[in-house]
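Dropping the structures in below, format is structure tokens.
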Structure P
Amino acid sequence: MTRDEAVALWKRWNSDVSLWHHALSVEAVMRHFAQKYGENAEYWGLIGLLHDVDYEKFPEEHLRHAREILASAGFDDEFVRSVESHGWGICTQVAPELRMEKVLFAIDELTGFIAACAYVRPSRSVLDLEVKSVKKKWGSTAFAAGVRRDVIEQGADMLGIPLDELIGETILALRSVASEIGLKGNL
């Protein structure tokens, strides 16, 4: 499937702008890590783009419909399994095993946290956001209260990289799509 076809599939099941920005964010970060690890950035990107394909229509049953949606669109079991793995321990029992799955698991919640950090900056931008600014907000449970920091930390541990490195790489990736995801701000 081409990226354009994947976008059309996503839009068939979703219309929320915030969810679209999240899909683009996760896609960008997945592509970034694929390039960093010498993997297939197109494939990793499609998984990132479509990881929440069933969320808008079925928020209470997230990932229970993804298999049917993705399989009927022609995606194989490996692709579907990778998508399902990002909900491990939250809404699925599919544990991340491949490096790609571990990255998706680690950065899904992190992209939202970083976006929240960017939104409260005077610039409202990810372009001038630094790791230390994100870490300052990390310990405040009232800030972005819905973000599961434990999941992000568990993902970093699975990948064997320090949390600060995961945050830094994710910020770099989000900068590449800042305009598309509403995080360019007023810089």
Structure Q
Amino acid sequence: MKHDLDERLNQILPRLTSPDVLANRGSGGEIGFWIFDYPPEDEIAVRTFLQDTVLPALARQQPAIRVAAVNLFELVIGVLEERKLLDKAIAMQRTQGDARTLESLRRVLKEDKLAERLVAQHDIAALDMFILWNVGAVYPMLRTHTLLSALHAHMQDKPLVLFYPGKYDGYSLRLFSRLKDDHYYRAFRLVS
């Protein structure tokens, strides 16, 4: 199994630097949203490979590929800290439980607002690529398919790559290879 993962990881950089991905050419003229799905138990290996190999290599390309790589967990924590809600959410979870806390957080962590925040923080026009990762850490506070749909209108002609701990079959996302998130028809698998 490790061998299969290593083969797939080694295909990431050539795919990201390919003309199809960089020119944002999906099939049928669709916007280039790309998903690298992987077994959730390989999260640390994928995260390490992304941070230690892929992102530095993209910066070394000639010319450098300008990338914004967003850790979704850090984004969520940042939003909660900025609104002075992190400590309150932790306390609420202890006293009122997961369901009540999640209900309260969903009001703050609306995917359309997070998409607007991401666009405001990053000059999309100046980027060559946008990467989102650490998806599993924000579940169930965030829904991946809803965030992707919200970002669709903002990405202009820039490719977006999502590193996803689960399965994507070209039609639907299954977080942790178990939880069916929803249909998402606009994305392509980055590596088979």
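Read-outs: derived from the displayed coordinates by stated rules, not from any lab. If you're wondering where the values come from, they're calculated on a predicted model, not measured in any experiment.
Work out which structure the value -18500 belongs to, where helix-only ellipticity at 222 nm (-39500 (n - 2.57) for each DSSP H run of 4 or more, over all residues; to 500) was derived from one of P, Q.
P
Out of P, Q, choose the structure whose coordinates give relative contact order in percent (Cα under 8 Å, 6 or more apart) equal to 34 when calculated. Working through the options, I get structure Q.
Comparing percent of Cα pairs over 21 Å apart, for residues 83-154 alone across structures P, Q, the highest value is found for Q. Quick check: 51 is what I get for percent of Cα pairs over 20 Å apart, calculated from one of P, Q. Which structure matches? This figure was derived from P.
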